[in-house]
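Please go over the structures that come below.
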Structure 1
Amino acid sequence: MDKASLIGSILMFVACFVVFWMATHGNLLALWSSKGAIMVIGGTIAVILMAMPMEKITCAMGYVKAYYIHKGKSPAEIIKVMGDLADKARREGILSLEGEVGRLDDPFLQSGMKMAIDGVAPESIEATLRMEVMAMQERHKAGKKFFDLIKVYGPGIALTATLIGQIGMFSALGGSIEIMGQMLATAVVATMYGTVMANCIAGPMGDKLAMRSAEEILVREMVLQGILSIQGGDNPRVTMDRMLAFVPAVSRALYQKAA
């Protein structure tokens, strides 16, 4: 569980609830508009269906899960694992790692090490693993795109509902004050729905998924360079330096201690 995601979500919910409660003096039903909800929620769902293929949409819960649960390894963990593998390969030969591969819990690292142990050419290992990274990037783009669609189109659809509400309000001028009030509520509440959905939910979730994707790509590049270094018979220190090249200089001492 990502503590930052959980704490941030709870804090956002509490902040919105407190403000809603204070603004309505405890009458939260004043924030409800069936017309606004139909337009904003229904319209946003329609946009997602129009913009994304169904096989990507069915993974929506997976995108939400990826926001709250992060299973990727940190650079420090990868440096530690690759350092241990490099040390053993240097002392006992790369074939001695065959028993270690089965205990690795990273499929990407496991696949690369199997190819290295089997004597696959370095260029073939690199090409295969880079294709895996590209496939991973495409999967991550789908998750980011899902939330970006909500962030981009949600407020626009809410504005459409607002304009419709204003048209209804203007057409009722001189008539029932109750009808005018309902149409004004539709206009204002719809804007609120779209704004909250885009800025308090979809925007932050999409941005975090994009950041996680960049981190995972960096970690996989470190793994790739480590595997190629081990296969090439490099000194473990050289292997370590290769991976540390991806880490900011100010943090390298910390990563070296962790390794």
Structure 2
Amino acid sequence: MRAREFDHLDFARVARRDFNLDAIEYVNSFFKDKATNAAYLADMNQRAADHGVYQHLIMIDGEGALGDPDATKRTQAIDNHRPWLDAAKTLGCATIRVNAQSSGTPEEQEQLAADGLRRLVEIADPLEINVIVENHGGLSSHGDWLVRVMQRVNHPRMGTLPDFGNFYEYDRYTGVADMMPYAKAVSAKAHDFDANGNETKTDYARMLRIVLGAKFSGWVGIEYEGSTLPEREGVSATLRLLQRMQRELA
């Protein structure tokens, strides 16, 4: 849900009241200047508790490239993510989602991204926070490349966030299958629906069989990015589809 529709502090209330969801995922851009604001984080905690909503993860954008070829900038990006690890700990989140942004040849980016991610996850480990990477453009949207990064990092708190829709030059089903062995969360992205309530770009039954086949038992996030339905209706349509798939695949 976009921040313009309601105040960020109302997210937990809207998730429970309008959609009866048990868990939520935050995006840091909606409370960008509040990572170290103890009073604000306490208010978020209270509102989540009031509505019985679990604060699962924070998606981190705009804090620099963790695979920057410039070593100084790469270290700065790591430092920029530190306050969000502390915020996640305060909010009781299990995880932060980051990006594997880099530049250079695929091999160079693999090494650079793995270096930044490994250093960040070593900071996250004592806090008992997972660090996960989404297929979010560039080489991260190539499942085989991202798997090689995971193998290089080789840390139990390092993982992936497979997004059903963020594959551009790579088959989405292959990409999710690549990423699922490392998945600590899943993003069920939707854009449009047919008359039967099925997503028109992604075969949800096929995709969720891949997810379940990997023995995944964590949270599946809802992300509606379509333009044919108002946002709340798109979220509801995605939720209904997931609930139907849950019954049919049980």
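Just checking, which of 1, 2 has the largest value of relative contact order in percent (Cα under 8 Å, 6 or more apart)?
Evaluating relative contact order in percent (Cα under 8 Å, 6 or more apart) on every structure, the highest lands on 1.
Of structures 1, 2, which gives -25000 when helix-only ellipticity at 222 nm (-39500 (n - 2.57) for each DSSP H run of 4 or more, over all residues; to 500) is computed from the coordinates?
Going label by label, the one that fits is 1.
A further question on this structure: One of 1, 2 was used to compute Cα extents along the principal axes in Å, and the result was 51, 44, 31. Which label is that?
Answer by label: 2.
Moving on. Say we calculate distance in nm of label points 7 Å out along Cα→Cβ at positions 147 and 235 for every structure; which of 1, 2 gives the highest result?
Comparing 1, 2, the top value of distance in nm of label points 7 Å out along Cα→Cβ at positions 147 and 235 belongs to 1.
Between structures 1, 2, where is FRET efficiency 1/(1 + (r/R0)^6) of positions 59 and 155 (r between Cβ atoms, R0 = 25 Å, to 0.05) highest?
Evaluating FRET efficiency 1/(1 + (r/R0)^6) of positions 59 and 155 (r between Cβ atoms, R0 = 25 Å, to 0.05) on every structure, the highest lands on 2.
Here, each number is a calculation from the coordinates, and none is a lab measurement. This one's a predicted model, so the numbers in the text were calculated from it and none came from an experiment. Cβ atoms are built from the backbone, for glycine too; each structure is taken alone.
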